[in-house]
Structure 1
Amino acid sequence: MRLLTTLNRDTLENYPPVVRNSIVGFVVFLLAFPAYMLANYYTSMERAITLNTSIDHIFPFIPETVVIYAWVYVFLFLPVFVIRDFDFFLQVAKAFLFIAAVSVTIFVLFPVKMNRPNGIDQSKFLQWGVALNYLIDRPLNCFPSMHVSNAFMASFAVLHFSKRIGLSALLVALLISISTLTLKQHYLADVFGGLVIAIAADYIFLRKYIAYTKEKHLGKKEVLMPPWNALYVVLIYAMFVFSMFLLYAMGVTIPLDRVVF
């Protein structure tokens, strides 16, 4: 987290909010994503346990929900396009790093695995997407769900200053959480674990700054950019899905023999 405070603040503050937010967001990605992948690829499947319960069986495997599940890869960048105040954005960035650090530590010390369904039909686009996700992401790093924690963290960051955007974001976070169950990527315990970590990150990093903004009488216009900026997240995700469809239409196949189910 110290890296975020050593960035050349004077230089960054001369950039438009979206640009400087993107730079900080990229630094967070460079720190968090490799750590996640290292834990995913080098944790032993043999020592991993399952957290399967009778409630988990209520949720059927619905491969079509991959279109909701994959949204988190873009949705977690919602604060990049919405938050104007740089100090607040830095706190949000630290919250995301906190989530990554705590989650990866648990992945290594307390590995949980998921038994995923087989029989994916790659002739269907959305099932092709499921196969791609299964190939990249081994059935580990389950508890807690970073899908859930990142989705809710992005929502909380906006909700503090905009009920309209924040409540819509919370709905998306809830749908993403449900999709982790219907895509058989997570157990119900993983979902609750991810939510608890997001709430903890919000309390540790955001609440104190929100109290500061009230003392300084900073309102929504000072902290947030125009609400329509949130639509950039929708646009970027639509472009992502379209690019995946192009790969599918070009006949790119997923080597299912290399997928760990």
Structure 2
Amino acid sequence: MEITELRKLVDRLVALSKESETVEFKENFHSKEEIGERISALANSACLLNQPYSYLVFGIENDTHTIKGTTFRSKKQMVGNEELEVWLLNRLNPRIDFQCFDFEYSDNIYLVLYKIPAAENVPVKFLNVGYVSEYGSRNEKLADIMRRMGFCEEKGSGLDKTIFNVELYQLPPVRITVQENRTIVTLFAYKALNSMDKEERQSACYQHACLKYVSNEKMTNQTFRERLGIEEHNAALASRIIKDTLEAELIKEDNPDNHSRKFRKYVPWWA
């Protein structure tokens, strides 16, 4: 793109009332991983909304859309012996033909603009994790992108179908980050139980209890063992994780008067 086209594009983007699933602003560079995650999220969101491209622009205040400029220079940024652009491309799967422009918007005000094509057929993952940006009015769209990703049906409940398939393939629990005007759902590649930390094990237990509850069932030691692939002779391991999750107040006993350890059932804390 010519510099005149870039300036006109930036003017159109900052004229928007707020950021969206396909437009994000940053003032300065924070980390190479953040850029990779945002490229994944923006590519997937463009697919979700049937838009050809998404845009990530550095040098703009995200609340006011004031064009301040940035000290970030993507073409000069190195990761070890690799240029940042090459480093990112090698960690996106599938690789996508994003473009990065470093340019002078006006006198001594420099911007960096990433033009990111929509994902095609499969979600774009960064370091084996697929990201999605969801803003306040787009709840119904999340189920659609999860369907495209193969995690849920088009008219189903996106999140519970996602967790169902995560459990089916014994993947780590999803990470759900709620921000002021969006929710970010992060999916992870397979990890053995002994590689999960305490927080991940408790999250797996809590999400399993939630899934059972919305399916009109209750979590038990047996169902949780099946979720994590724990053999029956290691039932004590499942019990220990359940105990930790109870103490963290993420779940509670369905019937506190039931003193039979074998037949105890559990529900989410909010049930």
Structure 3
Amino acid sequence: MTDRRVETWDTWLEKSVANDVYLMHLERHVWREMHEVIGENERLKNTSSYFWEWLFDVYTKTQAGAVRRQADERNDVASLGRLLVEIRKSPELLTRDWYLDHWGKDESYGEDDKAYWRRAGEGEWAKTFGGEVGDHIDPDVVGADLTELRQGSKKVKNYVNKHVAHFDEGQVGGQPSAPGKKEIELPTLDEVHDAIDLVGRLFRKYHALFTAADVIELTPVLQHDWKAVFRMQWMPALELPKELRDYQQQREREKAEGKD
């Protein structure tokens, strides 16, 4: 009989963690596709607007928040970070035999097929999970993954903690920061994306541990043409006052002549 803690871990992984992982990858896909649409439109690309700053802020804060959620190790959360902490504390619950029971379970398999898949499972266990222990998952393997998650998400977590989830006193009209106080180093967009890749890779690894199945694609495929909104006019054509039209034309001429 499977320990209830293992059932709880499986639920965390397949619900809370999986939902965040799939959504992170979907939102990154949409961001990159939209960025490509904008980049191919010279008029759009060269139009200054606060909208671009707002769009970037919404995207980065959303993605950074998702990374932070999955790196969280507190006792009251269901996250990838906490899953790794719990497994490392009780590795004896995830045994080699428990893992191999997931292999070759298809009722249509004959004995030869079952034997083939069990051998495949034995090899995967030895390569990925057994480590120096063998009979159950090696806590050092889990500990190394936890360390990688902590290091790979550290800058993103600090950014969310200091700039998104909370404000320093000095940021909202309180006392100014003490002289010499170290500022939080903000992550780049590439570093946020690297953290997403890390979370996705660890999710795939532990999903395979619990199911003996790989996740081939982490980015869900939308079943509708989400770009359709970019092929229509968003606002009705407005006739600007003559003074504003003249001003805009003058500004465009100055830009063209390099006087801006």
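Annotations
- When mean count of other Cβ atoms within 10 Å over residues 34-41 is computed for each of 1, 2, 3, the largest belongs to: 2
- At a computed 28 (relative contact order in percent (Cα under 8 Å, 6 or more apart)), which of 1, 2, 3: 1
- Rg and Dmax of the Cα atoms in Å, for residues 74-161 alone from the coordinates reads 16.3, 48; which among 1, 2, 3: 1
- For the structures shown (1, 2, 3), volume of the Cα convex hull per residue in Å³ is largest in 3.
Quick note: the coordinates plus some simple rules give every number you see, no bench work behind them. Keep in mind the model is a prediction, meaning the values are calculated, not measured. Cβ atoms are built from the backbone, for glycine too; each structure is taken alone.
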